[in-house]
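Next up, some structures in structure tokens.
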Structure 1
Amino acid sequence: MTELIPAPRSVVAGSGEVRLTAHSRIHAGTGTEGVGHWLRTVLRQATGLPLREGRELDATEPDGIGLRLDPGLGPEAYRLVSDRGGVLVEGGSAAGVFLGAQTLRQLLGPDAFRRAPLRRDRVWTVPHVTVEDGPRFRWRGLMLDVARHFLPKEGVLRYLDLMAAHKLNVLHFHLTDDQGWRIEIQRYPKLTEVGSWRARTKIGHRASPLWDDTPHGGHYTQDDIREIVAYAAERHISVVPEIDVPGHSQAAIAAYPELGNSDVVDTASLTVWDTWGINPNVLAPTDDTVRFYEGVLEEVLELFPADAAPFSPFVHIGGDECLKDQWRASDTAQKQISNLGLADEEALQGWFIGHFNTWLAARGRRLIGWDEILEGGLAPGAAVSSWRGYAGGVAAARAGHDVVMCPEQQVYLDHRQDAGPDEPVPIGYVRTLEDVYRFEPVPSELTPEETARVLGTQANVWTEVMENQDRVDYQTFPRLAALAEVAWSALPAPAERDFADFERRMTAHYRRLDALGVAYRPPTGPLPWQRRPGVLGRPIDGPPPNR
């Protein structure tokens, strides 16, 4: 009963239990019908019990489950009471009730996460307990990179379920990059006809001599995207799409060469990039390029409606790692700098980002980008994903911008989990489960007013060296469970956190992950088939830089 993850704010244990039977019913009060449908579906699958629609909880139904709103609770806060009257989950909104239902599922035991009952004679019980809970941060996210290695739609839906099970509520969906364009844009069909696949793929780090000569590709149709967004909304998850500009754009340039700096390079000869790193082929900073991406974003906004979930108004435009060498050499770019009265190439990127900030704001949306977008000046209303350590987040908060803290040194889950030689494709710093658990999203130097600008945090899963779902699972779990607790729970300062207790609770949580079919990294190290001997990584010696 005390093995809940993430850790709740308050748990008061009782002395009995509620037993679910073939007569048990689920009653979903007004405003919670969607949660009731979800809970009835997953529990019917796992238990085999009919769990029909019931009445309000009363003494005649002591084995039932009730769901209802309590406007006195915060939007994502919930109260779960299991006693002689049955189980009652109340939330400040449907989202709060849904989050409470996730706790109920954990209280039923790991087998409640399976898709079919293991035994028909299983007795299902909920201990008598009162759980009162609510999140520390509003933004509790996972950035999933499907551009470097495509994850089919079913895999994305699966990850939404895994996020929901961990009380995460934002999927940052990295849809475009040099190595692939993954979203159908009907106005520009070549983005997927040409830009969604590459002829071969580098295996391991870009210094590796190994190649996979099998063409790699895939994209989501517009109906796929609508399904993903709707599936997420049913789980009270916001999907924030990322369309990367002006760097990380070779796939788009390969499809439409006029988007590149054609007066500097032969853009017509470019193909979708087959290796990793920072690419010099960036978008031409022209009015025509801007119009093209306005067309892209018009369709993106239709596919990702602003009212789907709380953070749905956000659109991520990347803005990171844009090399300026081609702009410096381009007469077209230099003329644009002159015509706009800008100081230099950094200001030119600021113009590019600023245009889309204004364009999105005019349509009721909010721009968010990686912390490089601060460098050219950033208009009010835009938000920042702080990835290069804490400094960008500190600067953004002090300038009045909202911030999502996701520093590479702490929460990039493509980084290796151990220094041992068996770790598959060792990338970056060693970031253990304990390291992630001790991550603190709020820099200590922020004032209370600046701290309020920290929307929350997310883990970033870049997939250069994750060629399939099992590799994504291995890098993501169990560390995502630690990040989920950091994002949700009111934890003490990092040095004072009880990691031993978290490890104890993870013992039960591994069984939940097993039931969900997650190919996580075992605490004892990779299994034989999870190792990848001979594939070169990019280990970084020494500790990560301080913020």
Structure 2
Amino acid sequence: MLLTALKLKLAALVAVAGIDTAEMPGASKEFVDILTSLEAEQKKVQQNPGAGNTDVNKSFNDAVAKIRELAQKEDKDAIYALAHWGVLSGANINEVAALYRKAADKGQVLAKSELAQVLMQAGAQNPDAVKEAIKLIKEAEGADNKVARRMLAQLHLQGVTEGEKGQVVVERSPAKAKELLEKGNKAGDGEATLGLAQMYAAGVEGVPADQSKALEYLIEAGKQGSAVALSTYGTRLLNGDPDTKESPKLVKKDVAAALKLFNEAAEKGLAAANRILGQIYENGVGQDGADVKQDVVKAFDYYTKAANGNDAQALFRLGNAFETGIIKDPKGKRDDKDNILVQPNPKSALDLYRLAAQNNLAEAFYNVGVYYETGTVVDKDPTKAFAFLMKASTAGIVQAMNRLAGLYANGTGVTQDVVAAAGWYQRAADMGFAPAQIALGILYEQGAGVRQNRTVAAGLYSDAAQQGVALAMLRLANLYAVGVVPGTPELPRAWAYAKQADDLAQKSGSKADIDITTNVLKQLEGKMKAEEVTEAKKIYDKLPKPQAGAAAAAPASEPAATKSGDAKKKK
């Protein structure tokens, strides 16, 4: 009887769409059945993407509708699931917080820890929210929630104070942080064990750096299922530790040991291990594959196994494969049927991106957002595009920040707000993203959403030009032709930048680009005196050359100030 009951309990565990019922003791049969059905539908896509036998979006929406009905019956886990999925899809944060709070009030422990994460984002702007978050974290940790335990450990490492007098809300105590992580380590939480490894690697007050102990914890964390620990230790085995004075060389290069490590973890069902093996075989290891030969077929077999285990990055990589197509032998012909491993299929790509997004992968939010923005295999939906791009942007995806700025500038999917557009362009520009630097430069040049400042515009264009972007060089040429200070044109400097753009156009061989740059040069030369032409050539010779390997952007289709300059999805 006990064995039968145990089997039933194990059979009821479901991990799908970012929810794992193993962490939800006492979940109702109705709730588990809905997730089990969703898991079965999504596995059809994971195991055989491109077959067209399942609409992953419809199956997910159907599950959401059923969960919503269950939530109306006051099922705490269903209420939590709606909040959790709302966070992943970029829903209104106040509505999401209300759902989390309702589930938390009913004793749903995961809701407490995730509501705390939402509230902590308010930061110093809302001390009451931070206090509530800390209270929830402590309650969830007391209920043995591993995420809350790690969050509380992190708070003790940093300490939390409020007000002018610096009232202590959470004591800064590395010792208490260590105690919490050790508790997690004993409970088999690989991420807590990884935290101990990181603590000993860096050294903190009361915990002196100890690289040997850090390595012991790193290895143990990998055995406990931490994908980061497994990847970190495996990578150290693949490459060997560098021999430096600052750090002892504890791990020697041992490719065979690394592969054995990942294979053992994969055999135990760790999806991340299969994905890492896929990465190893896709790229090969060592110069000319001396250690591990590149094997694309084997790589995508591992990626598929990882995707079947719901690994978000593997799902995303398979999405990339279906978007672009994959050939078996990179040296072979792309149009040879026998050399085609994966045929391009945008619909299957989107399905896989959606599955990755359900598992909170930022890059997947971006790609799904672009599909909705462009109307690729789905109807254009600016509102959905905005929600997905906002989620990706807040997670730090620079391309998403750039596109989100474009949506704000145009009022697409959101109320037009040029100031907000400038803010997102600024964040992307600060990260060195050339299209955002150009778009923000145009705003500064025009005084749209920011105080007009042509000097700042010139600096932004210069940053993009240094990356080999011809459009930025032409913007500089136009700006200097009329004058950074209006009425004081600098034609020689304008010519020098136009010549740089022309150099790139000539290299590209694009007639349209060459026509544009040569026309700009001719117009400038028509206004210049002989001595100015001589000066222009001297300036051109002294201009910083674009960074080695920088990709030139074609100047033929300059975006308007309110348009996003990036047209590619992040791979």
Structure 3
Amino acid sequence: MDSPDLVPAPRTLTYGGGGGRIALDAGTTLDAGPGTDGVARWMRTAIGAATGLPLPPGGGPRALRLRISGTVERAYGPEGYRLVTGASPAEPAVLIEGGSAAGVFWGAQTLRQLLGPEAYRKAPVVPVGHAWVLPEVTVEDGPRFPWRGLLLDVARHFLPKDDVLRYLDLLAAHKLNVLHLHLTDDQGWRIEIERYPRLTEVGAWRARTKRGHRASPLWDDTPHGGFYTRDDIREIVAYAAERHIRVVPEIDVPGHSQAAIAAYPELGNTDVIDTTTLSVWDTWGVSPNVLAPTDNTLRFYEGVLEEVLDLFPAATSPFVHIGGDECPKDQWKASPAAQARIAELGLSGEDALQSWFVRHFDRWLADRGRRLIGWDEILEGGLAPGAAVSSWRGRAGGVAAAEAGHDVVMCPEQHVYLDHRQDGGPDEPVPIGYVRTLEDVYRFEPVPPGLSPEAAAHILGAQANVWTEVMENRSRVDYQTFPRLAAFAEVVWSTALPAPPARDVAGFARRMTAHYRRLDALGVDYRPPNGPAPWQRRPGVVGRPIEGTPPNV
């Protein structure tokens, strides 16, 4: 029987023959097997807080039993799980078996959904003694892709640490397992680097901010900024790991670097412009101020990355994103030093110089046991075998990378850029980009048609990207991200989801009716189905509408 309200939809859900229900109460215990202590801790702090149930350690027929199972791993992979409620009087009240601790954790997320939206609160909202009722079901499930991600751009508009931790909880609630943190850009540097203190003393702050698209005449003259200390980063990484989420740090090179150049002017093309006059950029678009291709610049960013690798351990962050996109070449063309470097290296021109820059860090990271990932522009000069590609300009870059044997994360802007507007109506706040509705995101297919089986195996998964140029606070990020992230989560998790256009959009919409109540309990300021609430609108703030339907590339 199909589940009416689980998001993302599981592979299989069957109800018990008698259609019975069981209740969790103060006598319910938590029986955590080897390797599941972290999941038990999360259940006590999250589900226990919402329900008021103490969930003490213990076994027996009233227990919630957590186990790691080789059988489940073989059937559904390490992130797969099997959830059984009310099996028989001799069995525990709830059994969650996972292919690993991660699988057990995702099973616990499904249990939380079955308990109802009140289970998403931070304290009980029901009377003491309330019966927390579960249907008698068996759920067997596992993810379609190993990379199920969200990019959060904290460089354009800074999100305080607690907001990042909150987003990790929101990812976990949707069975997403990658948080890509865009930490540096022209408009701000957001990570403390001890050996280069000016990166945050200077680079983390801008005097004012453009309101709306860069064509807007409006400005917010309030200084904006912030950064994460080294301990903040350690906390974020540890918090993510407890929720079986990998954090991918992004340090952008050689473009998108004006904040770093403002802090350390010698990083820029000093023979072309007076870099000492630069400040952190206060508008949007692509800055012409890019890194100089010097040995000093390479050594500087090696020093940055040494600290990044220390803060993001390989066990939880095997990938490091280096950007590699949107690097204007005008300054290199005009720079005698850059031209001398091109001649010295025997390169064909400025595009090859950018590839040389990227390949340097590709080798540098590989020598330290990490994998480079970058935007699809990094393909242009050739990559080491272990490098991966984020395909953002469409699907073509991902196809080329996969056919060449590189792993790929699909995140085409035409489909999963969540800063793009959700409706074509006049009330959308700061309308940006293509119209991408909840249904449009639900119809996204990460694996392009026509890929050979060998190439398709290189599609690690997909990622929704939230670029925050026009999102000045957490509420705006919520509005752009939800409810579309729920649709995206189902696309990348649910193995049984048919290819478009056969997807059951109406069925998903029905399940979202229940899911909106969960988002309400979580305090998510999502876009309502009938359009933005009055306080969510931004009348008079200019956006950047793109007319027409995007190419399916």
FRET efficiency 1/(1 + (r/R0)^6) of positions 309 and 469 (r between Cβ atoms, R0 = 30 Å, to 0.05) - structure with the largest value, from 1, 2, 3: 1
Parent structure of the calculated result 5.3, given that distance in nm of label points 7 Å out along Cα→Cβ at positions 293 and 445 is the read-out and 1, 2, 3 the choices: 2
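Here, each number is a calculation from the coordinates, and none is a lab measurement. Everything numeric in this text was worked out from a predicted model, so none of it was measured. Cβ atoms are built from the backbone, for glycine too; each structure is taken alone.
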